[in-house]
Structure I
Amino acid sequence: MNIEKQFNILYPILNNISPISQENWEIAKKYFKTKTLSKGEHLFYIEDDVKDFYFLIEGLARYYYLTDDGKEFNKSFAEKQGHLLSSISSVSHGTGSPFSVEVLSPFTTLYISYKKLLELGEQYKQWNDLLLRIYENLVVKKEKREADFLLLSARERYEKFLEDYSMIENAVPNYHIASYLGITDVALSRIRKEMKN
């Protein structure tokens, strides 16, 4: 897919988050680059100094934490076009990312440096407004995820997963889903069996 087609996918998505005029979009386009990855590759690893905001054009990825003894815990999945992939703590504070992002299928992203986005925000209010909306959406998503873990049963969390990630249920291994839900593979199999009966 050429970069113009990628721009044609991304622009209406960002414009829907917060209005960006065609003029402001044209100004910013030259600062975006494209990156393609294959299944199994990483967009970035734990401790990497992340400097960019990546916007998903096509593909599937997972965010995961790694314990000292090598156990992985899935934080989130990215499967929708326009989904932002980055480490906010890393881009904003210059610290290493606390998690990795692994690509689970052929993957294409448009990315722009966080520094350049901030500069665009200082020059053009529409880009500043977009950044603010993006941050608000991330905070709301994080609040919902925390509430789910505290208030919902494992089955309810799985049902919500099916609502939020219906496209990827059959695209990722069961252990990735179980890890995201904070349960074992066995518990996930039991929940699925109960739901079928």
Structure II
Amino acid sequence: MNNKEIALNMLKSNTDVLSIARVIEDGNFVAFHLLAKKDDATNVVAFAVFEIENETVKQTLHTEAPYLNQPTPSGHTQLDGPTAIDKTFDTAATKKIVIDTINATLMGGPHMDHVRDYMGDHYIQHHIGVPDGLDVVIKGVAMLKKAGKESIYTKINYVIAEGNFALTISNGHAGGVQKTYYDLFRVENDHIVEHWDIVNPV
């Protein structure tokens, strides 16, 4: 079996998978963006990442959040949007764009001064409660900073990319609480144009 098949078998043996929206394969890593059902019959959106070595699962990384039926103000859900990976994109270039964006705009606290150098104006957001558009991001960050609740990234642990998609797993904190950030980005024209995420306390 190849790495994707091994990871999928492991995923399905431990999770009641309802649907898989996206699969990203990068070297020994396979990442799934999915909808699953919990034992109490509630649905969750999740990222599940498997590191495969010599046809064995070496490491599993997982995060999840309740799947909410209401759409974002712009009509998106936590899972909808493009699912097909454009493999004509240079994966290394996608990784660089994503790493540069996080370092320039989120590392050590949100910095919006040069955000348009990294993110498209018509930025599509799948975080529930947040509308599309880069201006919304800039205003929202300003409000969070004023309230002392902004997200401050401190370390990028993993970047798993294929074509025009990249999943990052980072550490940070917000409002005095240590957090783990799973961010999925879609890249277009050398800018980040779409974002899905799950944020949980460490």
- Query: Upon calculation of Cα Rg over 2.2 N^0.38 Å, for residues 66-137 alone from the atomic coordinates, which of the structures I, II produces 1.31?
  - Reply: I
- Here mean count of other Cβ atoms within 10 Å over residues 42-49 has been calculated and equals 16.1, so which of I, II was it run on? I
- Item | If FRET efficiency 1/(1 + (r/R0)^6) of positions 26 and 74 (r between Cβ atoms, R0 = 30 Å, to 0.05) is computed and equals 0.20, the structure in I, II | I
- Identity of the structure behind -15500 (criterion: helix-only ellipticity at 222 nm (-39500 (n - 2.57) for each DSSP H run of 4 or more, over all residues; to 500), calculated), options I, II: I
- Query: Given a computed value of 29, 28, 24 for Cα extents along the principal axes in Å, for residues 106-161 alone, which structure among I, II does it belong to?
  - Reply: II
- Ranking I, II by relative contact order in percent (Cα under 8 Å, 6 or more apart), the structure that comes out highest: I
- Task: Could you figure out which one of I, II the value 1.5 for distance in nm of label points 7 Å out along Cα→Cβ at positions 114 and 170 was computed from?
- Result: II
- Which structure, out of I, II, was Cα Rg over 2.2 N^0.38 Å calculated from, if the result is 1.00? II
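Every number here is computed from the coordinates shown, using simple stated rules; none is lab data. Keep in mind the model is a prediction, meaning the values are calculated, not measured. Cβ atoms are built from the backbone, for glycine too; each structure is taken alone.
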